[in-house]
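Please treat every number below as a calculation from the coordinates, not as lab data. A quick note: this is a predicted structure, and the numbers were derived from the prediction, not measured. Cβ atoms are built from the backbone, for glycine too; each structure is taken alone.
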Structure P
Amino acid sequence: MTTSPMLARTRIKICGLTRAQDVRTSVHNGADALGFVFYPPSKRFVSAAHAADLCADLPAFVSTVALFVNPEPQTVKDVLSTLRPSLLQFHGDEDPDFCASFGVPYLKAFRVGAPGLDTAANLLTTCRAFSQAAGWLFDSYTAAFGGSGHGFDYALLADLQASLSLARPLVLSGGLTAVNVQAAVRTLTPWAVDVSSGVEDSPGVKSEKKIEDFVQAVQQTNPNAAL
């Protein structure tokens, strides 16, 4: 796969946060964005009120991301009014009109390897429909809609990498850890990486050491980050 020149800095999102200490650890270690899951079946689910409490004292320039899976419109509106997130993230079968209907920038997640997303060509065709998204997030295909700890075949992103004029900022997720994130960043040069289970002791319970190691691994992959 042809790679692009290394970005000066790969941004980092820590997702599936449920505890105040994990929010503090993520911010302290330099996370750019914090993700909160508003999908009730998830073990990382939080209410809008709890997420708002967790974010009450965030410093400037730390973004908040609200993750949904096939939500009712009112659910999204309730989170918007309570948390006021910087970005929405849609992880289900939402169509482009639905994603754009809330007037807030959004990420569209694609479960690489799912039916219809199991070839490079099909993946590119599907992504093109979401040309207004602030970014395209690529995760592995599992029944659990993220947070599984499984990766995917990066070769399936080849057509996207070759069509940079069409692509939105690429956010890489799925099975990332401090051990493998450097290789992933070097291979795909994503705009950002998104981690959840890879920095956890158990679902929704983050590890301070794993967060620190993950952020440091990403930062070490970007030697020009200080430019």
Structure Q
Amino acid sequence: MNPVPVITIDGPSGSGKGTIAGQVAERLGFTLLDSGALYRTLGIASHKQGIDTADEQQLVCLARSLDISFGKRGLGTVILNGEDVSKDIRTKLGSHLASLVGAIPAARDALFERQLQFRQAPGLVADGRDMGTVVFPDAKLKIFLTASVSERAQRRYKQLIDKGIDANLPDLLAELKERDRRDIERPISPLKPAKDALILDSTELTIDQVTEQILSEFSAKTGT
């Protein structure tokens, strides 16, 4: 059993898991894995290179050769082949491509080993959709973070506007509903809480409140 502790934070798009994961990792001094950014980056990379996401062979080759790195913890910076693609991967196109890529078993397999490599001492906080169910089933603490779809749309709208990205709230709401449907119904690693996950509804909670609750749960489980 791997002694490096892992906290997984899974949940639907716009639930705030990325922001929360960044804060928890910062407080604990842990490594951060934004698994969604890996899928988004693969999708954007395939688009930039003219690779059809239905072409599994080319997609797998691309996934294995991706030169990707994350910037400072919590800022959400993603560097692809020396280029900052942080804004590109957060667009509507980035979201759509990530969902398509995530539904392809071969692509998921290609990124699986890369995700495991983020497990480094003193610990890891991993956010995504199948971190607790598939990638790190032995995680010390598993969180399933959710919120109402209308609240998630509002949060995503503000996030995009703050980053200087044009956004339309009704379109975002429709996109999130469709994304939820695809993620829940997909046959490979569908979006669902792990059996031993703590389910947190953040609709009425602040970022700090959710962060403190997760830290408290982790402390209780580890005795630290």
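Where is Cα Rg over 2.2 N^0.38 Å, for residues 172-211 alone largest, in which of P, Q?
Values: P: 1.17; Q: 1.46.
Across P, Q, Cα Rg over 2.2 N^0.38 Å, for residues 172-211 alone peaks for Q.
To test your reading of the models, identify which of P, Q gives 51, 40, 33 for Cα extents along the principal axes in Å when calculated. Intermediate values should be presented prior to the final figure.
Values: P: 43, 39, 32; Q: 51, 40, 33.
The structure behind it is Q.
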Which entry (P, Q) yields the derived value -8500 for helix-only ellipticity at 222 nm (-39500 (n - 2.57) for each DSSP H run of 4 or more, over all residues; to 500): P
For volume of the Cα convex hull per residue in Å³, for residues 52-155 alone, which structure out of P, Q has the highest calculated value? Q
From P, Q, which structure was distance in nm of label points 7 Å out along Cα→Cβ at positions 100 and 132 = 3.1 calculated on? Q
Taking relative contact order in percent (Cα under 8 Å, 6 or more apart) from the coordinates of each of P, Q, which one would give 24? P
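Could you tell me which structure in P, Q was used to calculate distance in nm of label points 7 Å out along Cα→Cβ at positions 12 and 92 as 3.2? Please list the in-between numbers first.
Values: P: 3.2; Q: 1.9.
This value belongs to structure P.
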